[in-house]
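Visitor: Below: a set of structures, written as C-alpha cells.
What follows is calculated from the coordinates using simple rules that are stated; it is not laboratory data. What you see is a predicted model, and the numbers here were worked out from it, not measured in a lab. Cβ atoms are built from the backbone, for glycine too; each structure is taken alone.
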Structure P
C-alpha cells in the first residue's frame, strides 16, 4: 500500500511539473496585446466613464478639468503629500480598490515602495515613447520640479558661493521648508553627502576662503548641511516662505530655498524675488515627478488616455510655468532648458537615496 501511495505521489508530482511547464510555455507563446489606436483608446476610456487621479499639486485639478471637458470622462483629482501618497496607494493596492493613476514625487520612496512592489505599474503611451529622453523614461517622468536659492531683490545679491550663506551674518535670514516634513527636501540634503557633491563642496569652500574645510562631520556635505541649518528658519510651506522672503521693505535681505514655480504669483502679490543663477557649486536642486497606473485601476483605459493627454500641450498647459519642466515639452516660461539646469543643480539618485537616507535623516534630527 505504501509503495502504491508513493507511486501515485510521484505520478502526481510529474504531472504537476508537466502541467506547469505547459502553462509556462503557453504564457511565453501568448502574443503581446496589440497597442490600441488613439481612437480605440478614447472609445474604451469613454466606455469606462470615470477616472480617479492622485497628484502632488493643486494644479493637477486643472489638468483633470481640461481632460473631462475634452473627453466627457468624469475625473476626480486628489492632491496628496509625499507620505500620504505612498501610504494611501499602498493600502488601496492591498485592499484592491482605489485610484487609477498617480503623479508622485520622492525618488527615495516612490520607486522602492510603489513601483518595485508592483502597487504602481509602469506605462508609457506610444505618443510619448518616441520623444521621451531615456533617463526620464523608466519609470516615466512627467515633471522635473526645481527648488532654487531665491532672494529678496530689492537689494542686489553678492552671494556667489553657497558657503557664504553659512557665515554668521546670515543667521536667521535663510528660510527653507522643514526637511522632516517634505521628502524631496530631505532628499536634497542626502544627495549633498555623496562623494561627488562632498568633493565639490570641499573645493568650493577652499576656493572661497583659501584654505581647506576643517571637518567635524563625515564629509563636506554633512558639514554644509549642519552649517546651513544653523542659519536657517524652517517653514511649513514653500508658499509661506516665498511670501516671507519676498515681502518688500525689509531691513535685511532674506534668502529662501523653495520651488521656482512660486514666482508665478510674485507680481500680483507684490513680492520682490529673483533666482540666483550665479552660485557655485550649485544653485538649486531638481526632483522628478513620476507617473504610473495603479495595479488595481478600475479604469485602466481612462488612465492611459489621461496620461497621453497630460503630455500634450493642452494637458501640460496648467502645469507650464517657471520651475516646472516636462521632459518633452519643457517650460515655455523658463529661459533655461532641462539640459542647462542639469549643469547647475543637484539631481536625485534613487540608489543612493535608498541606501543612505536613514543615516542622513538621523543626522539632521540630531542637529535640529
Structure Q
C-alpha cells in the first residue's frame, strides 16, 4: 500500500496526507482550519515586516520611519555580535577556529568513526582551535577576555558536552556501585549540583573558588567557567545514563558473568553501549539545554553570543532595534539546536530505537 501511494503524483500524495492527518474527522478539520489560518496570518505578517516594509539601506532614522525590519542594524552590528571584542585585523582566526570545530563535529557524526582515531583528531583540532584563538607560536597573542560571541559559545558548549558525558558515565556507575563510599560520593555530588542553579555554580567558580587556591596560583576566568559547566552538566548526564543502565535486563549481566567477563569488560562491551543507545533522546535534550545555558556566563562577564547581542543594543544610535537583534541571534541558536535534534533522530533510526 505504501509503495502504491509513493508512486502517485506529489499533489495527490499531499492531498492524501492532509486527509489522513489534518482532516480525518469533522472536529480535527475545524481545528486544522483555525490553526492553518492562524499560522498563515503569522507568516504573512512576518513576511510583510521583513521583506515588504523592511529597510535594506540607510541609517537608524530611516528604519524608524519605515517601521519594518532594519537590515542596516544587522549590517552594522553583525561583526560585534558574532566575534565580540576580538581584534578587527585578526577575525580570520576565530572564523577558521569555528570552521575547524564545525568540520570536526561533522566528521564525528558517523558512528563507525567513533574510535581512537577520532580521539586523536579531536586532540589535534582542539590544539589548533586554541592556538588560533589565543595566539602564540607565530601568531599575535589575544587574551581570552577578548574572546566572545559565537566562537566562545561553541567552545563552551562543545567542550562542555564532550567532557561532561564520560564524567556522567563514571558518576552513574558510581551511583549504582555496591561500594557504599563510591555510591555516597556520587549521590551527594549529583544531588548538590542538581539542587542549585547554574548561575550559582558559575558565580562560585569565579568568585569563591580562587579563595581556596594557594597564593600565587590562579586560573583564568574562561577556564573556571568551562570547568563549572562541565561539573554542572555531568550531574544531569549521570542521571540520564543511570536511567539507561537501569533499563538493561538483569539477564545481560548474568550472561556476561557466565562468559567470565570482568566488571570493566561487561560495562565497556555490553551494558554501556546498550544504555547509551536507549538514552539518546534525553542525552541530546540535556545537550541542547546546556548549549542555550551557556548564555549564563554573562554573570561572570564573559561575552558569549547572547551577551554580545545585548551589548550591541546599548549603542545610542541604534536604540529600539532589539527585535531585529534577537530574531537574528534566535535563528543562530535555532540552527544549532535543530541540527542536534535532527542528528538525535538519525541516531535513533540507525540504532533501531525510533518509535513506530
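Visitor: Can you tell which of P, Q yields 1.6 when distance in nm of label points 7 Å out along Cα→Cβ at positions 280 and 336 is derived from it? Walk me through the intermediate numbers first.
Guide: Details: P: 1.6; Q: 2.3.
For distance in nm of label points 7 Å out along Cα→Cβ at positions 280 and 336, the value 1.6 is produced by structure P.
Visitor: Here's something else I'd like to know. The value 1.00 for FRET efficiency 1/(1 + (r/R0)^6) of positions 128 and 312 (r between Cβ atoms, R0 = 30 Å, to 0.05) was derived from one model only; which of P, Q is it? It would help to have the intermediate numbers written out before the result.
Guide: Values: P: 1.00; Q: 0.55.
It must be structure P, since only it matches.
Visitor: Ok, one more. Figure out for me which of the structures P, Q the number -22000 belongs to, where helix-only ellipticity at 222 nm (-39500 (n - 2.57) for each DSSP H run of 4 or more, over all residues; to 500) was derived from the coordinates. Intermediate results must be reported in sequence, preceding the final value.
Guide: Numbers: P: -13000; Q: -22000.
Among P, Q, the structure yielding -22000 for helix-only ellipticity at 222 nm (-39500 (n - 2.57) for each DSSP H run of 4 or more, over all residues; to 500) is Q.
Visitor: Let me ask another. Once volume of the Cα convex hull per residue in Å³ is calculated for all of P, Q, which comes out largest? Mind showing how you got there, number by number?
Guide: Working: P: 188; Q: 236.
By volume of the Cα convex hull per residue in Å³, the leading structure of P, Q is Q.
Visitor: Identify the structure, out of P, Q, from whose coordinates relative contact order in percent (Cα under 8 Å, 6 or more apart) was calculated to give 27. Please report the intermediate quantities before stating the final value.
Guide: Working: P: 27; Q: 18.
Corresponding structure: P.
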